[in-house]
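Following this line, the structures themselves.
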Structure P
Amino acid sequence: MSQASTSRIGWASVTPALLWTLVFFVVPFVAMGVMSLHPRAGEGLSLDAYAQFFTNPSYWHALINSLEVTLIVTAVSVLLAYPFAWILAFIVPERWQRLALMLAVLPFWTSYVVRSYSWLLVLAEKGVVNSTLVNLGLLSEPIQIANTRTATVIGFVHFFVMLLTLTIYANLKQLSPNYRKAAADLGASGVQTFIHVILPLTLPGIMVGAFLTFVLAIGDYITPQILGGNNELLMPQLIMMQIGRRGDFASASALSLILMAVVTLAYLACARWLKIERA
């Protein structure tokens with residue numbers, strides 16, 4: 001086969017992916033960029049939508065709130081998911097692992113709305129948690145759990161722990177048992193084997209799962225809206241507010257691009273770390 005034929009086959013193979021990326025990724029972002037620079041119809045280019053983000057404290061605080069909540073969710077999810085994945089991979093018998101994995105993906109079978117609303121019923125003032133604590137005499141009156149940052153974090157963690165468990169579990173199952181045997185032969189304890197052998201080998205998988213958690217959490221609107229309310233706005237809520245209440249598509253576009261820039265920086269940091277780790 002000639003080089004020209006190989007080149008045509010290669011282009012034919014990647015063209016659908018390129019078209020998909022162009023239509024569903026590049027074009028929408030270009031449209032948002034153009035919209036953000038035209039805050040008022042009939043006028044020329046303006047950076048007012050971006051300037052508003054830096055001059056309005058509520059806009060800046062929304063980004064800070066989003067970063068804080070997302071980092072907390074990511075850290076807590078990783079800390080909870082790793083033991084779950086370890087138990088699934090090495091303690092649960094092989095014949096039960098498939099059932100355990102099916103139970104682990106149960107949160108994926110329901111929508112964000114249903115999942116978040118169910119947690120609202122649990123965490124509300126007259127919900128399951130408050131009613132149980134009051135009936136047991138541990139509380140004299142219900143406490144505020146719903147419509148707080150804590151409720152948002154709980155709703156996020158419930159979903160992302162399972163996502164991370166699956167990614168870490170797959171990473172652990174790919175490890176050869178010879179690593180642990182070799183460490184044991186050299187006199188390493190179980191803790192030393194985990195810290196110096198298993199954990200470094202699974203860190204790339206953890207980072208990929210953590211990045212996916214970061215991206216999905218920082219851009220989610222439904223969970224913080226239902227569980228967190230409007231007491232502490234996050235960036236997705238602020239963006240939707242610009243569209244729904246004010247019809248300000250320029251500000252919504254500018255805020256969306258700023259949020260995308262944060263995600264891009266997180267991706268570059270993660271990619272750089274993985275590159276350094278593999279070097």
Structure Q
Amino acid sequence: MGGFFKKLISKFTKDKIDWDELEETLISGDLGVRLSMEIIDDLQEKKKSINPDDIINVCQDHISQILPPDSPLLAPQNDSTKVILVVGVNGTGKTTSSAKLANHLKQNGSNVMLAAADTFRAAAIEQLEVWGDRISVPVIKGDYQSDPSSVCYDAHSRAIASEADYLICDTAGRLHTRHNLMEELKKICRTLKKNDESAPHEVFLVVDATTGSNALAQAKEFNKATDLTGLIVTKMDGSGKGGIVASIANELSIPTRFIGMGEEAIDFKPFSAKEFVTEIL
């Protein structure tokens with residue numbers, strides 16, 4: 001049982017429920033106001049006295065209903081390189097997640113390449129190169145402050161030529177409120193279509209599980225710009241702050257595809273709704 005449900009048990013071991021405190025606890029777990037109120041309404045409709053197990057069961061039932069079915073495991077394109085665009089705000093662990101995703105796919109037998117499309121920070125290019133050496137995955141890069149669309153196009157062309165199964169493009173962290181930076185993401189998508197009209201085939205938003213409701217605002221804006229196909233949620237260490245997964249699924253129907261649990265390359269795995277509800281949250 002994860003941190004969130006442990007917190008519920010510790011607060012409600014008495015016969016009488018403090019509904020305001022329960023509401024605050026649910027919202028503080030990042031379930032969002034709407035989902036939290038639905039859970040409370042369901043509990044208040046029960047005729048019998050409520051115990052902590054009732055609260056946990058109702059929470060788990062609601063969250064299980066909201067979460068979409070687990071997405072199929074990533075599979076290569078039949079006749080071309082599958083392009084995965086990784087996007088997000090600064091500080092969410094985007095570059096590390098790109099490398100961990102590359103390692104995950106490589107360990108499953110795929111031929112993977114990385115594109116260092118965060119050209120605004122020299123340190124980001126170097127960081128991805130270090131990761132590339134560490135996991136033995138080639139990294140395609142451009143010059144510092146070069147056009148990230150050109151880097152992605154070049155990397156895509158080289159990935160196709162080398163018959164890579166996957167190309168993962170690590171883009172620059174950007175505030176979701178900055179219009180010009182969001183327009184740049186749209187340009188990257190248009191440029192990738194020059195080699196393959198269906199690219200990018202996946203767009204993953206990296207969100208930090210500890211940022212709370214701000215992650216929902218990020219998801220809304222990035223989804224407008226790029227049609228997100230999934231989330232990578234970092235810092236899912238059982239701290240009880242993973243409710244944002246349910247909140248984003250409830251509001252936007254965007255599935256969580258992968259979760260990061262630590263600093264090592266292996267601390268990364270496909271998202272399981274059942275495991276999330278019973279063990280992580």
Margin query: Quick check: -14000 is what I get for helix-only ellipticity at 222 nm (-39500 (n - 2.57) for each DSSP H run of 4 or more, over all residues; to 500), calculated from one of P, Q. Which structure matches?
Written below: Q
Check: Which structure, out of P, Q, was Cα Rg over 2.2 N^0.38 Å calculated from, if the result is 1.26?
Finding: P
Check: For mean count of other Cβ atoms within 10 Å over residues 109-116, which of P, Q scores largest?
Finding: Q
Margin query: Starting from the value 0.05: which structure in P, Q was FRET efficiency 1/(1 + (r/R0)^6) of positions 53 and 77 (r between Cβ atoms, R0 = 30 Å, to 0.05) calculated from?
Written below: Q
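The numbers here are math on the coordinates, done by the rules we state, and not lab data. Bear in mind the structure is a predicted one, so any value in this text is a computation, not a measurement. Cβ atoms are built from the backbone, for glycine too; each structure is taken alone.
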